[in-house]
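J.: Got some structures for you, see below.
Throughout, read-outs are computed from the coordinates displayed, never taken from laboratory work. Remember, it's a predicted structure, so these values are computed and weren't measured experimentally. Cβ atoms are built from the backbone, for glycine too; each structure is taken alone.
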Structure 1
Amino acid sequence: MLDAFSRAVVNADASTKCIGGDDLASLRSFVAEGNRRLDAVNAIASNASCMVSDAIAGMICENQGLIQAGGNCYPNRRMAACLRDGEIILRYVSYALLAGDASVLEDRCLNGLKETYTALGVPATSTIRAVQIMKAQAAAHIKDQPSESFAGNRLRKMGSPVVEDRCASIVAEASSYFDRVIAALS
């Protein structure tokens with residue numbers, strides 16, 4: 001896994017030059033957005049358990065056959081595996097967001113995921129739907145705009161002052177990592 005600093009060093013070393021120009025400007029930008037990046041990762045990590053369970057529940061609501069005898073979330077151990085996999089995917093997305101680099105997500109999570117799921121008979125459409133739900137939830141939590149209609153008295157806001165335009169780039173970056181997961185499963 002390369003973070004922004006390691007990537008700049010590797011690129012500069014490959015071209016046998018000092019870090020400067022665009023590489024230095026990119027590092028300045030990365031440092032400047034550091035607190036927003038940390039806030040975004042904190043928003044995901046603080047809500048990960050609920051995000052995963054809600055995504056899996058949403059997936060099951062849309063396909064009740066998953067929890068029927070013979071379904072992929074039946075019996076309990078398969079449901080537990082589904083929840084575990086959702087947490088793993090969300091964890092690696094948060095690692096990528098923190099590093100500002102998708103290589104950890106690609107190398108340790110997505111490499112061979114589709115083949116493994118195909119071999120196990122895990123339906124790709126259901127998994128993709130759960131990831132889409134987590135993507136929407138992550139965007140809402142990063143923006144600190146969780147749905148009041150669904151959360152009710154369990155509504156939890158991070159309390160960080162959010163400026164929409166400054167938040168848009170980090171939401172777009174997080175969304176791109178979820179899109180990588182979806183593409184890997186497709």
Structure 2
Amino acid sequence: MSSRIEQLIDEIEEYIDSCKYQTFSNTKIIVDKEEIDDILKELRQKTPDEIKRYQKIISNKEAILNDAKSKAQALIDDATEKTIELVNEQEIMQQAYAQANEVIKLATNQAQEIVDNATMEANAIRESMMQYADDMMAQLEAMLSHGIEVAKAHYGNLVHDLSSLNDVIASNRAEFHAQNDETEYMQGDYDEDNGN
């Protein structure tokens with residue numbers, strides 16, 4: 001929408017275009033003084049109002065620009081503050097992660113140390129149990145060997161005694177048979193003598 005000053009300027013241009021040229025001239029025109037004075041007078045009157053309106057618009061623009069600048073600055077400040085907070089939070093999280101990793105590393109090392117110690121103790125107990133079992137079996141083996149030897153000795157004596165007894169019995173039988181044969185022989189002689 002154009003202002004009244006612009007309209008008046010357009011009217012002046014139209015008026016000049018509608019004026020007649022002076023005789024024998026292509027640049028000079030004949031102007032109605034009253035008509036042009038009226039247009040110029042209105043132009044002078046309107047100029048301060050239009051300038052005030054433009055100044056108002058300009059000052060409003062400046063106020064709007066200043067408001068926009070202050071809002072933009074507030075947004076920038078807020079974004080900067082949030083960015084700093086996020087960076088601080090990220091640093092805190094990184095420190096927390098680092099501490100958590102350190103705790104995990106320490107716990108893993110301690111757990112490995114406990115497992116290693118338990119394994120060594122278990123191996124020592126196992127070796128000790130195996131040694132104890134071997135010692136017990138060695139004692140049992142010695143006892144059995146001694147028992148076998150004692151049994152062999154007693155059995156040997158028993159066998160010897162039984163062999164001796166068998167020899168005595170065999171000898172006694174032999175004597176018995178010899179005596180029996182002799183008795184029978186003598187009996188036969190007796191019978192012959194008696195006429196049997």
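J.: Once FRET efficiency 1/(1 + (r/R0)^6) of positions 57 and 113 (r between Cβ atoms, R0 = 41 Å, to 0.05) is calculated for all of 1, 2, which comes out largest?
T.: Top value of FRET efficiency 1/(1 + (r/R0)^6) of positions 57 and 113 (r between Cβ atoms, R0 = 41 Å, to 0.05), among 1, 2, belongs to structure 1.
J.: Comparing relative contact order in percent (Cα under 8 Å, 6 or more apart) across 1, 2, which is largest? It would help to have the intermediate numbers written out before the result.
T.: Working: 1: 27; 2: 11.
Of structures 1, 2, the maximum of relative contact order in percent (Cα under 8 Å, 6 or more apart) occurs in 1.
J.: Separate question: Can you say which of 1, 2 returns 22.8 when mean count of other Cβ atoms within 10 Å over residues 89-96 is computed? All intermediate terms of the calculation are to be shown ahead of the outcome.
T.: On the way: 1: 22.8; 2: 10.0.
Value 22.8 for mean count of other Cβ atoms within 10 Å over residues 89-96 corresponds to 1 out of 1, 2.
J.: Then there's this: Supply the structure label, taken from 1, 2, corresponding to helix-only ellipticity at 222 nm (-39500 (n - 2.57) for each DSSP H run of 4 or more, over all residues; to 500) with the calculated value -34500.
T.: Details: 1: -22500; 2: -34500.
Label of the source structure: 2.
J.: 1.03 is what came out when Rg/Rh (Cα atoms, Kirkwood Rh) was calculated for one structure; which of 1, 2 is it?
T.: Numbers: 1: 1.03; 2: 2.15.
So the calculation was done on 1.
J.: Of structures 1, 2, which gives 115, 10, 7 when Cα extents along the principal axes in Å, for residues 41-120 alone is computed from the coordinates?
T.: Details: 1: 42, 28, 20; 2: 115, 10, 7.
Matching structure: 2.
J.: Sticking with this structure for a sec: One of 1, 2 was used to compute FRET efficiency 1/(1 + (r/R0)^6) of positions 25 and 97 (r between Cβ atoms, R0 = 35 Å, to 0.05), and the answer was 0.95. Which one was it?
T.: Numbers: 1: 0.95; 2: 0.00.
That value comes from structure 1.
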